[in-house]
Structure P
Amino acid sequence: MTADKLLLDEQFSILSRRYDAVLSDVWGVIHNGVAAFREACEALMQFRSGGGTVILVSNAPRPGEIVKGLLDKLRVPREAYDGIITSGDVTQHQMALRPGCVFHLGPERDLPNFAHVAVTLVPIEEADYAVCTGLFDDETETPEDYRPLLQEMLRRGLLMICANPDLVVDRGNRLIYCAGAIADLYRQLGGEVLYAGKPHPPIYEEALAKIAQLRGAPVPPARILAIGDSVRTDLRGAAAFGLDCLFITSGIHAEELGSRHDPDLAVLESIFMAAGVRPAAVARRLVW
C-alpha cells in the first residue's frame, strides 16, 4: 500500500481503536523543542480517557524524570502520558553494568545521567569507556569537529555508549546535530558503539515492561502502536520489534517532504521504499 493510501487525514481517533497502548515519540510529535503541540497532547489524553496506556519513548540523553520536568516547562500536560522511558534511562542501566572511569562527550546539562551510578568522570586519557550524550556546543559545532577526538578514542580502543541515537532534531525551525551523528562517525572510523535508544531493542523492552506493570499484564505487540516522525529511529525500531507505527510527516522529514502542511507523498513513498519499511498509517500531525 502506497503512502497516499496510508494517509489518515487526521483520524487518529479511528486508528486508535485497534490498540491498548501507545509508545509515542516526544520531540517532533508532541513538541518541537520550543512549545508543546496542543492537539497532539489532546489526542493522547483522549486515548487515555478511553482506557489506553501511553508511554513516551524518547531518545533524550537524560533520565526520564529530568525530561518530565522539561515537558512541564513546554506545557505538555502530565495527563497526556502514563510514563516515560528515555535513552538516558537505558544509558544509566548500561553504565551500572560497567562501573569504572568514564569520559563524557556532551554538554553539562546531561550530567544528571551520571548521578546514582558507580562511575567516575575522567579525562579521555584515563577513561575505561566513553559516554556520548551530544555535542559540547550543538549551536555551533558539527560532528566533523570531533574527528581528532574520535581518532584518539579509537587509538585507545574505547567503547562509546551513545545516549541518543538521533542524528538531528528540530529545535524550533532549525536542525541540530545529536549524539547519534558523532557515534556514527566513530563507528565509520572503526570504533565500537553501543546505542542506548531507538531503533535498538533495549528501550522497547523497557517500555513494554512498563506497560505490563501499569496494566497488570503484558500487552501483545499487535495491540501496541508506536508513533513517531523518524524513519531511521521510530519506524525502523517499531518494525524490528514487531509493532505497528503511525508515521508523522510534519517532524524531522518535513523539509525533505517539501512542506509540514502538504507533504509530497511520492517523496515519502520513496523514503519508505529506500528504508525497506513502511508504517501502518501516515498522518501530517497527531490529532484526535
Structure Q
Amino acid sequence: MKPEQTLQLWLPALKQFEPDHPLRRWWSRGDRLGQGSIGYMAGLAAYFSGAGADLPAAAITREFVAGDAADAVWLAADPAWVQPDMTGVRLLACGQLQLQEDEADALADTLRPLFDELGMRLRVSTPDRWHLQLPPGLSLPRFAPPEQALGEDLAQHLPAGEEGRRWRVLLNDIQISLHQHPLNAQRQARGLAPVNSLWLWGGGALPSGVQSKLRQVVSDDLLLRALAGYTGITGRAREPEVVAAAAAGCLIDLQDLPASEIASTWWPALQSLLLRHRLVLHFASGDRCLHKPWHRWRFWRGAGH
C-alpha cells in the first residue's frame, strides 16, 4: 500500500487497546495487511527509506533545530534517568524528563569540561535533546537507540570491546558528575525524576539517500519531524484540528500516546477521517489493516476479529 494513496495512522501496540476502545471496532472491520514494522526505529524506516537502525539521528535532529549540522559528525547526548538495582543499572527514561531551559543549561555546564577535554562540544539544542559535535576523524562504535535500552541493564547496550572502552569511561564520568548535582535534589523534591546520566546514540554525519513517499507528517516527535524536514515533506504539530483535516499521503503519528488519551482526546478527529478516507492503521506491534469508509457497514465483524 503506497503512502500517497492512503492516510497512514501510526499507533501504539495493539495490545494496549482494550476490547471496548472505539478504535478496536474499526480495526475489526478493516482488511488485514501483512505484518508491518515493529517498534519506533523500524517504524521510521518503514516511512523513510534509508532510515534504518544506524540512522544518524543526531545530525538530522541538530540540522532541524539549529541548521548547523553540515560538515560535522554529531552524537545525540540526551538527558537520562538511570537507577541501580540488584542486577545492574537500568535506563528508566531518556529525553522526556520535563527539563526547563535553565535546568538544562545548569546541568550541561557541569558536564562541558568533560567533553572539552576530549575535543567535543556539548550543545543544548532543546532542554530534552542535547548533541555532541565531535572532532574530525573520531571513530564511532555503534550505539543503541533508546528504545532498545529502556528498562534494561545499561551494560547490555553500551559499546563493547576496546573501541567502546573510552565511551564507557566517559559515561561513568558523566554519571559521577551528575549524581550529586543540587538540581536533582530539587527535582526529586518536586516529584520529578533526576537527570543523572546521558544516553549517547544516533551518531554520524548528515546522510544522503533518505527518501519518502509521504506528503505530510503530523507529529510532535522531534526525529520524525526532522526526517520530514530533511526530505522536504511538510511537518505539522499534532493538534486535533490538524488531524481532522489530514488528507491522502499524510502520516499521523500517535504511537507515543496512551490508548486512553487516543480515546479521550483524538477520537472525534480520527472517526471523521475513518468515515471519509482510506486509512492504514499501523500499530507499533506490527499489526496493520486497511480501513475504507464503507467498512463501517461491516457490523458482523466484532471487536475481537
Structure R
Amino acid sequence: MDKQNPKPRLFHARSIGSLANEILSASPTAKVRGITSRGIFLQTETNWIIYLSKEGFRGPLTVNLDRHTPALDVPSTGEVVQISPGQISIPDANLLISTKKASIWQPNPPGTTTRQTGESARLKTFVSNAYLQKKGSGLSGLLPTLLDIQMEHTHASQSAQEFTDDILSIQKSLMRANLPVISKKITTVLGRGGGLTPSGDDFLVGMILTLNRWKDILKVSEGLDVFNRQIIQTASGKTTTLSVNLIKCATMGLADERLINALDFLVSGIGDQEAVMNDLLDWGNSSGVDALVGMVTALHSNAQM
C-alpha cells in the first residue's frame, strides 16, 4: 500500500434524509464547515448544510452513519469533499462514506385530521415538565407565560426576558391569523442569541414547522405560501446558513425527528411523553426547548382563535 496515499477508511450510512439525498445527488463537491463531537457539517456549493451524524436521530439534512461506526478521523474545517453516486469522500482525512445501502428517511404525514381531545391539558403537562427540566436554559422561561401557567420559583434567563415582548407580540398576531403582520415581526427575533442556531431561530423553526405540518388542522393555509417565501427571504440576509436551512425545511413541514415526534405528540397524543420530551430537550444545548416555545406559541394561539 502506498504510504503517501493510504487506503481511505470506509464507513457506511444507514439512513439519509430525503432532502439530503436530493441535494447530494446534484452536488459534486462540498466543504467541511463544522465539526462537533456528534458529527461533521458539510456545506454544498448551493449553501445547503448536510450533517454526517454519529447519532441515531434522523433529519431531512442528516446522513446517519452506522451505529457501530468507530471514531472518525476528524477532518479540518475547509477541507474539500468529493461527492459521487453512492458515496461521500473526504480525501485529506482519508474518509469514504458509502450511502449505497442507506434507507431514505422522511417523516410520515400527520396521522389525524382533527384536533384531539385533551390537547390543552396535554400541552400544559408537557410544557410544565419541560420547563422543570430546562429551567433557565434558552427561552424556557417563556413557557409558563405563554400558557399562563402558575409555577413556583419560575425563572427566566436574561436572554428569555429580552425576547418576551417580541414573542408575546407574535403570539397575539397568530391569534388573529395575521400572517403578513407576523412576517414583519419575525425580523425582531431572527438571528438573536448565540450558537450555531441562535435561540430566536430555533423558536421560529418550532413555530413555522407547526404552522406548515399541521396547517389543515390549524386552518392557516391561506397566505401560508407567501408567508413562507417572505420568511426565507428575510432569514437569508439576517442569520446563519444553518438556521436558514432549518427554516427552509420547516416551511416544507420537515425537521429533525425529535421535533416532529414532539409536535405530533402535542397535537395527537401519540407517543410516550417522557421519551418524546427527553429526545426533544436533547436537541442541542437549548435548541429543543427554544423550538418548543415556538410550537407552544403556534398551537396555543390557534386554540384561542
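Every number here is computed from the coordinates shown, using simple stated rules; none is lab data. Owing to the predicted nature of the structure, the values given are computational and were not obtained by experimental measurement. Cβ atoms are built from the backbone, for glycine too; each structure is taken alone.
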**Q.** Entry that produces 0.95 once FRET efficiency 1/(1 + (r/R0)^6) of positions 137 and 265 (r between Cβ atoms, R0 = 35 Å, to 0.05) is calculated, selected from P, Q, R
**A.** R
Q. If you work out mean count of other Cβ atoms within 10 Å over residues 81-88 for P, Q, R, which one comes out largest?
A. P
Q | With volume of the Cα convex hull per residue in Å³ derived as 123, matching label from P, Q, R | A | P
Q. For which of the structures P, Q, R does the calculation of distance in nm of label points 7 Å out along Cα→Cβ at positions 17 and 49 return 2.9?
A. Q
**Q.** Parent structure of the calculated result 19, given that relative contact order in percent (Cα under 8 Å, 6 or more apart) is the read-out and P, Q, R the choices
**A.** R
